[in-house]
Structure 1
Amino acid sequence: MGTYDSIHIKKGYGGGKIGFGQKPAVLVIDFQRFFTDRDSPMGGSPHILKAVKNTSILLNDARQKKVPVIYTVVGYRKDKKDMGLWPKKLPYLSKCLLGSKWMEMPKEVKDSPEDIVLVKKMPSAFFGTDLITILRNLNVDTNIITGCVTSGCVRATTIDSFSYGFRTILVKDCCGDQSQKPHEANLMDVNNRYADVIYLKEALNLIKKY
């Protein structure tokens, strides 16, 4: 156990489990070609590609159990009027244009007709989208989160999910980042504060109960 872990645990962080509720949904955050394709300026990470493959397994079981699946994808206007301050921090995002191939999902996690796809502009899947309304209308109380990147949009979505009162579960091997260190550090931190971090095998076993 690292020093960071030890200190936080002594202060009371990570003291308990949130657990599953009565009605889960799977949130798939930004698994799109802009973050997966090797010819994309922000894509090609082996960590993300592995998470995509694992998420395809989770989605198959979730759909069999009629668990709602909700995707987010990022896309912007060519004139950047909907990008806020992103161009100052991550200029490459301006290449992810509405209607472009970069908004498409890789075949492993392609959406099905019954799934919901939301376009977002900012890190959290809740910000500026209809996600909260959709989840409430579906009587969802548990969000199972997958996607990329762990240190960015996955983390932001996790915090908002927790803040809105949802039981929040991150599937560790179904999330990915450009490098492993921020992935591990952020999973450790959200597990201490906002969510339960579990592996795919455990998530599959839990979904089977629904």
Structure 2
Amino acid sequence: MSGGYHAARHTFDPRRDAVWRALVRHHFARGIGADDCVLDLGCGYGGFINHVTARRRIGLDVWPGMAAYLAPGVEPIVARLPDLAAVEDGSIDFAFASNVFEHLPQDDVAETLLALRAKLSPRGILTAMQPNYRYAARAYYDDYTHVSVWSHVGLADFLAAHDYEVLQVVPRFLPLTLKTWPLASPALVRLYLAAPFKPFAGQMLIKARPRG
């Protein structure tokens, strides 16, 4: 995304960083080993990758300004998806894409999945978190950079059609935006993750890995 997008639509908010810290600690950290290499596709302000503990951390984004927000030790790569040429083949154990695929045409998502196959290690997986159109249709296009529509059914089928094995589908994982959190506190994030009923949930979570 351009600098104008970050100035107008996706401004830096320290509350978002607190939410990410809690999400990594109470959810994502269980799937990341200390010796892993983690790639954050479309890392933005680094909310996810900055709080990951791993041997190697890489943040990739088309926005050059992201480098100023990345924590020490996080390697910045400025590139537009599906360009993953700067990432070594077979090096990535955990690839993460938060609110990325809806910003890309379907053809670019397909090319990203193809490129990512070569970058993932034998144990590598992709975790995608993003708006679920089935539960967020009313606000989905409030973000003017959304160009493709995904539901938990559609994205899972798309992954399968592009030779990925879908490991987990969570249709309602998190609220759509920070604005829909009643309070952005680590304690509430932890409670929300554990709750069987998730009010305001408009984001889904899908995990997958290449077949073969």
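What follows draws every value from the coordinates through simple rules; no lab data is involved. No experiment lies behind these values; they were computed from the predicted model shown. Cβ atoms are built from the backbone, for glycine too; each structure is taken alone.
Brief remarks on what is shown
- Looking across 1, 2, the calculation of Kirkwood radius over Cα pairs in Å, for residues 95-150 alone that yields 13.3 traces back to 1.
- Structures 1, 2 were shown, and relative contact order in percent (Cα under 8 Å, 6 or more apart) at 28 was computed from 1.
- Structure (1, 2) behind the derived value 17.9 of mean count of other Cβ atoms within 10 Å over residues 87-94: 2
- Source structure (of 1, 2) for distance in nm of label points 7 Å out along Cα→Cβ at positions 79 and 111, computed value 2.6: 1
- Answer label among 1, 2 for the case where Rg/Rh (Cα atoms, Kirkwood Rh), calculated from the coordinates, equals 0.95: 1
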